[in-house]
Structure 1
Amino acid sequence: MKAKQMMTLLFSLLGTIVLVALPASAETPIKIANIEALSGAFEQFGNQSRVGFELGMEYATNGTMKLLDRPVEIIVKDSQIKPAVGKQLLTEAYKDDNVDLAVGPTSSAVAMAMLPVPMEFKKILVVEPAVSDTITGSDSNRYVFKTSRNSSHDAIGNALVIAKPGVHIATVAQDYTFGRTFVEKYKQACEAKGAQIVIEEYLPIKTVDFTASAQRIIKAMKDIKGEKYLFLNWAGKGSPLNKFHSMKLDEKYGIKLTTGGNIIPVLKGYKPFAGMEGSGYYYYTNPNNEMNDWLIAEHEKRFEGMPPDFFVCGGFAAAMFVAKAIEKAGSTDTEKLISAMEGLEWMTPKGKMIMRKEDHQALQVMYHFKLKVDPNVDWAVPELVKVQTIEELNIPLTR
């Protein structure tokens, strides 16, 4: 009798343990590291991405900040735009913080340094907003997914705007993976449309004097007949657009300036360029969908009337991707997430994105714009000319 009573008590206790354990498991947080450049030359990009990721996760969870009935915990880290620091922080996030996955970084150079870490820990890295095609190239691995556009999106989008037979183009870009990869892809796209790249200038990120570069460009292009352009591909602080404009390249040598879209603080320097056309990743009035409407309304409400910017949209898109993948996988298990992420289609403030299975690059639209100057707006407005579709851009595989 005593033995029977003991067995009954034991089963009762086991049942109690199971009942207690299940809710505790359900409340185990989903940990996501968000590693961005929160200081240094790219701090505006990184902080926008951070804000966008938080807003996107809020939208994806209907304000609960829960997925699979588990609270979402976002652990924010500053890469300082240093590759070694970024790599160390990602290692720390996987090993010490025990995050389920990570999102970031801001710089392509930092992203390249990070690539071996997801393979080592067999955990996901969702790259946002770093751009270079090389991130999903031959040095990448199956644990890396990229929701940000890549250099080919920028290059092909902008080539579609100006490239045609008889057009001659000079390029100025920063001398690191982002700048060099862009020019490589831009040159290919322009030449495919019949245009010619005459000279390529690569300058240090911290360059402030562009006189020597301008002189080399003038020398290379002054005797060329036909349409001539100088395309600037510059990230972070210190955009040289106005410095080249002050040299009167168009007026003296017929060399028109052109560039792609940018964040609102940089667009303030675009006001002398009314009518200039280019291709951009995002400007808040370009898309037309309910998700973008929500983002605009919430961002303006929380940030003193300021609309969401370039990288806010990017962070938001990354959060939507992560949330959709976790819900589809029904788990944060890495292998289940990889299966869910490959080929995933999801909605963003830009509309639909598609995570290409072959190279883990997100396919997405770009926006052909024409700059409008409104005296009531502090920056030049990239008015929409046309949406450049996923099919029209036809982004090549990166591996």
Structure 2
Amino acid sequence: MRDVVVVGAGPAGIHAAYLLAQAGMDVVLLEGQNRIGERAICSGVVGDEAFARFDLPRQPVLTEVRCIQAVSPANRVLEHQIGTPLAQVVDKGAFNRALAERAVKAGVDVQLGSWVEGVEVEEQSAVVDFRSAKAGPTRLRAQMAIITTGVNGGLNRVLNLARPRQFLRAVQAEFSVPPNGRGTATRIYVGRAVAPGAFGWDIPLGNGRRRVGLMTTTNPEPYFTRFISRVAPSVNPAALQIDRKSIAQAPTGRCVGDRVIAAGEAAGHIKTTTGGGIYYGMLSAELVASVVTRAFRRMDFGAGSLGEFERYWRSAFGNELLVGYFARRLASHFSDAQIESFFEMAHAKKFLAYLNGRLKFDWHHRALLATLRALLTAR
């Protein structure tokens, strides 16, 4: 009997395991891949606040983000820049591995190549069945199971845990190109012709490397081909290694049951504006660790006891998820002409200066509500 089994070694799972091991618990972390971060598909942009709050390793950092530009369908540009870095761009695979090294040092038993096939809740334990190349079919019992399997929602369905309201579909590629003379700004491209329902991104990584992708509410492939032709016309899209991923949008249902909690991306704890999962995933893990630690003090692992997690995450960032989700849904109905009108208004009214103090890298609801008020006033 272990204390806690964590299923899935993304940032949320690793961080939750690390914090619980630090609290003195016997924690096993099961990961289906043979190497941590083996298929870590992510833009890799992590806000500076996250590095300070979670004491994140800086070795995987590739470059800083000091300037973000939003680009309209007709190539109008809105720029946000402050004197200090807004975010860091990381090698996501190396980032996950650095987190895992820290967890192992804290005492977490990391078992790679362990594909979880099922989780059952019994009266006295959570039972996890998994298969590994070394041991074959294996059954493990723990007082609790934490599900951090990303958007793979099979376990959530079986355990009747939270599911996303919607999925976006993302594609991304990384490549080298000659300097294009536009500087080192990270660029966000909007418009129905670019990415219906969301946006595209072009992130300089230094040394001529760029990470380019987009997410949409529909099939992203044809949009990505056109997008590459726009931002990197010398690159042949057919020659790129393209990564694909679904992105959860705003959870519905409960994240807890008897002896089980879903956290991070598995619970839909992802920024609904940008699709970024690292900051809210690790914040979700922090809240899980707090609730589970108290559950062990009481030796009460029922849904009622673990329900504190629901109250904590909703209080901490629930508004962010809902406001971002509905704002993005609203924006998805804008035509390219309406988007151009907004960019024109933003320039005329010095809109970014108006948002000063409301615009934070990982916290968007105040800026979104201010934007909505400005649009209604302009009408």
Exercise. Using the calculated result 32, 58, 9 for P(r) over Cα pairs in 10 Å bins from 0, in percent, for residues 99-138 alone, pick out the matching structure from 1, 2.
Key: 1
Quiz prompt | Per distance in nm of label points 7 Å out along Cα→Cβ at positions 35 and 275, the highest-valued of structures 1, 2 | solution = 1
Quiz item: Between structures 1, 2, where is Kirkwood radius over Cα pairs in Å, for residues 115-266 alone highest?
Solution: 2
Self-check item: Kirkwood radius over Cα pairs in Å - structure with the largest value, from 1, 2
Solution: 1
Quiz prompt | Parent structure of the calculated result -10000, given that helix-only ellipticity at 222 nm (-39500 (n - 2.57) for each DSSP H run of 4 or more, over all residues; to 500) is the read-out and 1, 2 the choices | solution = 2
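None of the figures in this text is laboratory data; all of them are computed from the coordinates on show. Being a predicted model, the structure only gives us computed values, none of them experimental. Cβ atoms are built from the backbone, for glycine too; each structure is taken alone.
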